[in-house]
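Several structures are given next for inspection.
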Structure I
Amino acid sequence: MRRRHLLLGAAALPVPALAQSWPDRPLRMIVPFPPGGATDVFARRLAAKLPQQLGQSVVVENRAGAAGAIGTLEAARARPDGSSFLFGTASTLGLYPLLSERPQFDPLRDFQAVAIPGAATVAIAARPAVAETLEALVRAARERPGRLRYGSPGSGSYLHMSFEYFKREAGRLDIEHVPYRGSGPAMADLLGGHLDAISDTVATTIAHHREGRARMLAVASAQRSPLAPDVPTVAEALGLAGFEAAVWLAVMLPQGVPEAVRNRLAEAVNATMRDPEFRAELEGAGFELYGRLDPDQSARFIAAEQEKWRPIAQATGARLD
């Protein structure tokens, strides 16, 4: 019913005039997570550059809570005039509908995909005393089933699902999951010797890897990370072709926004992402960049991601409610 109301509201707007004049006021980018995290960092850097393409300022508003559901729901309910849009993630748009027993929004029905500018690549790390290579971690898990423990920022988080994905693809390894309230506490316990392994982003793990306090065993991307060229991909380390996991980031508009406005915003995002200096800045912060996915491709990408993670989410039994 809410979607029908959104569509009815859109029909009442003077669509041609809106599309031609948009944007005629500052825009609001809703980030459904607290300030300071990887999603917020990318969002703020993009928001600072978009005015060069749009001629209007873009204000970032953090609406955290309920694993990203509060801010995402606010964006879904925003007026469909293009003045507000969501900067969502793989967790809120890919995993939420799979893990929530009472979903408050449907990413593919309540939103229009605009673009997927980039992602934070996932890394698998361990204490050096436990394993120096991914193959060694697999061997240790097989030799001591149920004895190793890995941490994540919470049950149902993308990083939790990523490690479960690795366990399944590596031969259904028996490694116990220990959920934390955020990546920081999980990393602290890894460094303190209370965990054996962890899944986190390359950007978060790289400093500890360089210091030798944690060993980054592999990155879950198609190519090696420029931040850690010494670290193999999961595919290289174990021969698991096509193994990829990255916390992708998506620009989304509420359903009902005119197509011309959606396309204008998509053009602005992609033009910004093609800027060499901006790309270098983001890559230096540990992000993998896409930035050339059009709205239709972005929507298909999100749908495909949901199907990819569905069996893993079902196998874990994790819930966000």
Structure II
Amino acid sequence: MFWTGELIARNAPVRRRVTAERSPLTERAVAAYVGLAIGDALGATVEFMTPKEIRAHHGVHENIVGGGWLRLKAGQVTDDTTMALALGESILAAGRVDALAAADAFDAWMRAKPVDIGNTVRRNLVSFRSTRQPEAPLSEHDAGNGAAMRVLPVALACYGQPASSVRAASRAQAHVTHHNLLSDAACETLIFMVQDFLAGRDVIDVERERAGGLVQAFPVFAWDRKHSENPSGYVVDTIQAVFQSLFATECFEDCLIDIVNRGGDADTTGAIAGMLAGARYGLEGIPRRWLRGLDELTRVRCEKQAEALIALAEKAV
């Protein structure tokens, strides 16, 4: 891939691609996707650790170094990013968000033995193999964050579409593994927030309309300014922690450092916060050391898919 007149080497400084090649919308879409992967890679190091343990081992965790309970290589990502990429590939192949195509893509992803997989995802994909039904049964127990972590391809592919179509697309992918009202509400809110930031909306308006609207419809999501620690995989805990970090910070770096140092399900909270912050601040807001630290193949895949999904959206409008 050519960048500003040169091939990028593994250890070379990361440079922006020539600006004429991307519209501002596409630039923000790429930043959202790369931000997701960076948050995933950064948070995976401290996943399931408490803030006290993080401080003891890392001080302030602020660099992509790998390790963690999964013993990852520096820059390697987990299921948060790889499931999103699998979903995006299915959308591009089908030309739309399609439940069966998504289910097949997730099943192929699981057969490839990913580095990590959530229990709810595994259980419902195993069921899909036998039934070929791409919608899991409605369950109050499936309120994890596994569908919310992979919503970005839907946000990009459905950019500019009516809200009803966006919600239907969100549920088509989410219900493959997480058919739950709280999960649905979280996924749809995140998608609309990404789209708002892509459009350049002010964060105050996004907080009031989207986050506030979620809390109005489902008061369980209400959050305060207190710094919650060790967020679990419960989608409510995840969203509350992400909102606290996103709305209390003023740059991409501060948002990501704040969220991952809370520990808990840090790869997923990091991925979701990175997605939103990337869309909010753009590529110029992402620290270069993190762009360099992310696995190069993963970064390129995220960039290319973001560009293709936005092109698909623009073609559909």
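A short reminder: the numbers here are calculations on the coordinates, not readings from a lab. No experiment lies behind these values; they were computed from the predicted model shown. Cβ atoms are built from the backbone, for glycine too; each structure is taken alone.
Listed values, structure above:
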{"quantity": "Of the structures I, II, the one that -12500 was derived from, the read-out being helix-only ellipticity at 222 nm (-39500 (n - 2.57) for each DSSP H run of 4 or more, over all residues; to 500)", "calculated": "I"}
{"quantity": "Per mean count of other Cβ atoms within 10 Å over residues 143-150, the highest-valued of structures I, II", "calculated": "II"}
{"quantity": "Percent of Cα pairs over 12 Å apart, for residues 95-150 alone - highest-scoring structure of I, II", "calculated": "I"}
{"quantity": "Which entry (I, II) yields the derived value 0.35 for FRET efficiency 1/(1 + (r/R0)^6) of positions 199 and 255 (r between Cβ atoms, R0 = 30 Å, to 0.05)", "calculated": "I"}
{"quantity": "FRET efficiency 1/(1 + (r/R0)^6) of positions 23 and 215 (r between Cβ atoms, R0 = 41 Å, to 0.05) from the coordinates reads 0.80; which among I, II", "calculated": "II"}
{"quantity": "Which of I, II yields 6, 27, 33, 21, 9, 3, 0 [P(r) over Cα pairs in 10 Å bins from 0, in percent, calculated]", "calculated": "I"}
{"quantity": "Test item: relative contact order in percent (Cα under 8 Å, 6 or more apart) calculated as 27, pick one of I, II", "calculated": "I"}
